[in-house]
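Next come the structures, one after another.
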Structure P
Amino acid sequence: MLQALDPAPLPDDAVEVARVAGGWGVKGWLKLLPHSAQPEALFSSKRWYLQASERGAKAFDGTLLLKVREAREHSGGVVAQVQDIADKDAADALKGARVFVSRSSFPSAATDEYYWVDLIGLDVVNREGVALGQVRELLSTGPQTVLVIEEQPGAEGEKPVERMVPFVSAFVDKVDLPGRCITVDWQPDY
């Protein structure tokens with residue numbers, strides 16, 4: 001079933017953007033659960049890379065290249081037709097697989113818009129230059145996004161300090177992607 005899919009190396013700039021929920025329809029379409037509410041990266045790329053789920057049955061090993069014929073939003077997810085998947089059984093065999101897209105194929109972000117993947121790992125400092133830690137993850141709280149910042153402890157045995165800073169202009173002064181730093185109006189004791 002999956003023999004027709006091409007093995008391929010995972011690009012160095014690959015970003016996981018979705019999971020395969022299973023087959024959709026009888027003609028081999030895939031139903032995807034995107035990791036973003038705005039899955040433009042899935043629509044902008046015609047080459048997706050698949051890796052088996054970390055758990056459960058594995059229908060394949062390594063990385064497979066999917067050549068996308070068509071992808072569109074459907075019922076809170078994404079459905080896609082890919083080359084060489086012609087029936088529901090073949091599509092269902094990919095259930096749970098992780099979908100990656102090359103970061104270079106993402107659409108350009110607008111001014112003052114950022115992909116979360118680009119913010120993770122950036123250093124965060126306040127206006128006075130005090131280091132607050134690094135962005136560990138981002139949380140969507142509905143009305144706004146929150147930076148989850150982790151500061152490593154100074155002494156062995158201490159737990160990391162976690163800070164949550166709303167990612168809004170009232171608190172975020174500057175995002176310097178090339179310099180890998182975010183400047184915020186936030187104090188260490190907040």
Structure Q
Amino acid sequence: MGDTLEDPIDRRLAARLGELRRERGLTLDELAARSGVSRSALSRLERAEISPTAAQLGRLGTVYGLTMSRLLAEVEREPPQLLRADQQPVWRDEATGFTRRSLSPPHPGLRAELVEGTLLAGATIDYDAPPVAGLEHHLWLLAGELELTVDDRPHLLGPGDCLRYRLWGASRFRCAGPAPARYALAVVLP
């Protein structure tokens with residue numbers, strides 16, 4: 001049997017992923033077919049042997065109708081109204097060089113949240129589909145260069161640029177410069 005992850009959030013996330021699959025009556029094979037995540041990876045994710053990548057969470061969120069933020073919020077404690085910088089949950093996808101900070105963690109009664117994302121130079125994240133059709137994003141690039149492709153249309157952003165869009169299909173985030181791309185992202189549920 002493999003080692004389990006040490007981070008309590010990763011362990012709670014593994015447990016929640018298993019719960020979501022069972023709540024929907026899906027087998028590992030059915031979930032693999034729907035999400036495009038291999039059966040073996042799903043099994044290891046649910047046993048907390050590996051941490052999911054951002055792309056895997058995106059694919060699973062699409063199957064479950066949950067944004068990545070909502071999925072992560074389900075395993076974090078109830079968020080306070082004021083969240084100091086040192087209390088903001090940070091999640092890292094070491095495989096892709098992506099770091100995500102929940103500036104204003106989602107809450108079931110609210111429709112919007114604010115996230116800070118950082119992609120290392122050369123890093124790319126592909127999302128096959130939005131977790132919720134029509135999801136609204138407002139992305140403000142704080143530093144670096146970012147190529148953001150939405151519905152097969154690439155947008156090259158520089159510091160200070162802001163792109164507003166709705167997600168209906170695939171999207172791609174790619175750090176397009178030699179320095180990390182850091183952005184603030186407002187996510188608004190339809």
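What follows draws every value from the coordinates through simple rules; no lab data is involved. Fair warning: this is a prediction, and the values are worked out from it, not measured in the lab. Cβ atoms are built from the backbone, for glycine too; each structure is taken alone.
For distance in nm of label points 7 Å out along Cα→Cβ at positions 9 and 129, which structure out of P, Q has the highest calculated value?
Answer by largest value of distance in nm of label points 7 Å out along Cα→Cβ at positions 9 and 129: P.
Suppose distance in nm of label points 7 Å out along Cα→Cβ at positions 89 and 113 works out to 0.7; of P, Q, which structure was it derived from? Intermediate results must be reported in sequence, preceding the final value.
Numbers: P: 4.3; Q: 0.7.
Checking each candidate, the match is Q.
Given that helix-only ellipticity at 222 nm (-39500 (n - 2.57) for each DSSP H run of 4 or more, over all residues; to 500), derived from a single structure, equals -1500, which label among P, Q identifies that structure?
Derived from the structure labelled P.
If distance in nm of label points 7 Å out along Cα→Cβ at positions 41 and 81 computes to 4.2, which of P, Q did it come from? Display every interim value, and only then the final one.
Details: P: 2.6; Q: 4.2.
It must be structure Q, since only it matches.
Quick one: distance in nm of label points 7 Å out along Cα→Cβ at positions 145 and 169 came out at 1.6 when computed from one of P, Q, so which one is it?
Answer by label: P.
With mean projected area of the Cα convex hull in nm² derived from the coordinates and found to be 13.2, which of P, Q does the value describe?
Corresponding structure: P.
Once FRET efficiency 1/(1 + (r/R0)^6) of positions 17 and 121 (r between Cβ atoms, R0 = 30 Å, to 0.05) is calculated for every structure in P, Q, which label goes with the largest value?
By FRET efficiency 1/(1 + (r/R0)^6) of positions 17 and 121 (r between Cβ atoms, R0 = 30 Å, to 0.05), the leading structure of P, Q is P.
Can you tell which of P, Q yields 19.0 when mean count of other Cβ atoms within 10 Å over residues 25-32 is derived from it?
It must be structure P, since only it matches.
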